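Trainee: Each structure below appears as structure tokens.
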Structure P
Amino acid sequence: MYKSLIRPVLFRFDPEEVHHFTFGFLKKFPGLAKIFLPKPIEDKRLEREVFGIKFKNPVGLAAGFDKNAALYNELGALGFGFVEIGTVTPKAQPGNPKKRLFRLIQDSGIINRMGFNNDGLAAAVEQLKKNKHKIIIGGNIGKNTATAPENYTADYVECFKALHPFVDYFALNVSCPNVSSHAKLEDAEYLYELISAIQDINKSYPKPKPVLLKIAPDLNKTQLDEIVELVAKTKIEGVIASNTSINREGLKTSAAELEIIGKGGLSGKPIRDRSTEVIRYLADKSGRSFPIIGVGGIHSADDAMEKFEAGASLVQLYTGFIYEGPQLIREINERLLER
């Protein structure tokens, strides 16, 4: 029903406006959503324990959809095994100027340059206080756009401390191409400094929370080797592979249209293979010594199986969820049960 009736209507309108409309609908009419959308699968065989957390199923929602932790309960009711909120920054910020979200329908992709738009840390905490504890929640954290380079770590630390009582794991977002000083955030020396600071604080809590690093699909083998070394040195729990890409090679969308769209991170089917390559490389290079959450271009159960076979312990949806609808969650879990 979603692809044949709902999506054609939604795709007639601006992507960001549709996002807000969908949010409002799910929030105000959760009962109607249950009628029109597929029933989630509940099966103990889908449970998976990863970095000390038991997930009811291994299919999650990636960060960027529920930026302000306003809809995680409703999203969990659609069948997700976990929801990653954020990216959350210490202060509220509007993000980049609109228009900043674009569908690449020919490629089943999206380009965004949202720029970490969110209501800020305090607002996210207030929303998380409403948690009914029916869904595993990840906290994706970042820095404010206006933050000076010498204070980047302080932004991450502030978010980490405030969200620690309310989320089940953390994702350090250092790979978004739509924020300033992107290069520094992927520098191995700085990442060691950042992660070490977070881990020192984490160890001070009676129950430390798993910390993961979200990386770009555009990293070369030398940079991926550095990530493997970094995980070993800092003893973080794992990696999320991968974020959006700045690569535009092989797209069906015309060069003229891409020029009009401009800069931004590419997600969806165009980055599927590269995301899988990164997962496989990290898994093989590390001897599967740490968990990987696989994300990027999952539009079918087959796509998800490729991620699992490459070395992912869990997967996340975003663009595939927008294009394929909630049925995709069910299809992946059905395939897992078949296996």
Structure Q
Amino acid sequence: MKSADLEDYLARQAKAASPDPFWLITGTDEFLAVEAGDAVRRAVRAMGYGDRQVLDMTGNSDWSRLTMAAADIGMFDDRKIVEVRLPGGKPGVQGAAAIAAYLERPVDGVVTIFAVPTPDWSAAKAAWWQALMKKCTVVDCSAVERRQLPQWLSRRMARHGQSASSDTLEFFADLIEGNLFAAAQEIEKLSLLFPKGELSREQIQSSVANSSRFELDTLFESMKMGEAERIVRIIDGLEAQNEALPFLLVMLTQEIRSILKLRTGYDQGMSRVPGVFATPSLQRAARRLSVKKLTNALLVCADIDRLAKGLLVPKRDSDPWIELKSVVLFLAR
């Protein structure tokens, strides 16, 4: 299920007083994952599972601890939560075998919560991950997309009896995009500052700090999808966050080269280009952008790299961030 559906699912379980034995909390958004874990623990505790043991694991850990934790039920509390955290997402050979075996033998009175980031497409084929997906109740904590953010904010505000117009929610979303920790805090603050009812844009503007945080993937996705207006705001946010420009340039250059390789393949009549993981947005960019335009963009990136190193480049602005914004907009249009 999506993380937004978790509360309703837990409410149904509470009526039955019988929690699912295995849970998997996964996804890319740290805030949603933390909140989902809190919600599951809170619901399970309310059903009488008072004891809790947390295992922070890696590929080099002693995975026999997992079986021992489930078997070690206290004398005064015969129901227990075992929480397995695997922040690196790689259990190793022993861990993979231990997880698969553990899932085949549920222990009465034990609820196990696995907190694992979503693996890449190749690791997702591994037997241990497939076993987790099959045996666990899975809570997907993927990041909230920009187009879904106003609705997320609306649901969150409704918990406090507050609402806002669609235009105001869009404005609110611009302020906190990419930072759900800040979004949740700002909504709590609004509930304390203003009474229940509809909030105006002026009330939100006067109270909510600009806490947006942009990941590089967000910038590149907007570039590939041709979202020019959004790109300006993203790059301004990255500059304000003191994002490392040399690293950003390396990643941008890799994206452009991938698009160029795909476009070259298309021009040669190839339906599939070896060595390129052609996502829908990458395919769209490759069909939209010419080889000449992409090649010129790479030349500009080389100039921006010189500017970032303090070198003068004729006919370029001395501010590398201005040139970066220019080249990304050049590719978005």
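Every number here is computed from the coordinates shown, using simple stated rules; none is lab data. The model shown is predicted, which means the values in this text are computed figures rather than measured ones. Cβ atoms are built from the backbone, for glycine too; each structure is taken alone.
Trainee: Of the structures labelled P, Q, which one yields -11500 when helix-only ellipticity at 222 nm (-39500 (n - 2.57) for each DSSP H run of 4 or more, over all residues; to 500) is computed from its coordinates? Working shown, then result.
Mentor: On the way: P: -11500; Q: -17500.
Working through the options, I get structure P.
Trainee: Here's a follow-up. Which of the displayed structures (P, Q) returns the greatest value of Cα Rg over 2.2 N^0.38 Å on calculation?
Mentor: Numbers: P: 0.92; Q: 1.21.
Top value of Cα Rg over 2.2 N^0.38 Å, among P, Q, belongs to structure Q.
Trainee: To test your reading of the models, identify which of P, Q gives 1.00 for FRET efficiency 1/(1 + (r/R0)^6) of positions 67 and 163 (r between Cβ atoms, R0 = 30 Å, to 0.05) when calculated.
Mentor: Traced to structure P.
Trainee: When relative contact order in percent (Cα under 8 Å, 6 or more apart) is calculated for each of the structures P, Q, which structure yields the highest value? Intermediate results must be reported in sequence, preceding the final value.
Mentor: Numbers: P: 18; Q: 15.
Evaluating relative contact order in percent (Cα under 8 Å, 6 or more apart) on every structure, the highest lands on P.
Trainee: Among the shown structures P, Q, from which was the value 0.95 of FRET efficiency 1/(1 + (r/R0)^6) of positions 51 and 243 (r between Cβ atoms, R0 = 30 Å, to 0.05) calculated?
Mentor: Values: P: 0.95; Q: 0.10.
Label of the source structure: P.
Trainee: From P, Q, which structure was FRET efficiency 1/(1 + (r/R0)^6) of positions 123 and 219 (r between Cβ atoms, R0 = 35 Å, to 0.05) = 0.90 calculated on?
Mentor: Values: P: 0.60; Q: 0.90.
Comparing all candidates, it corresponds to Q.
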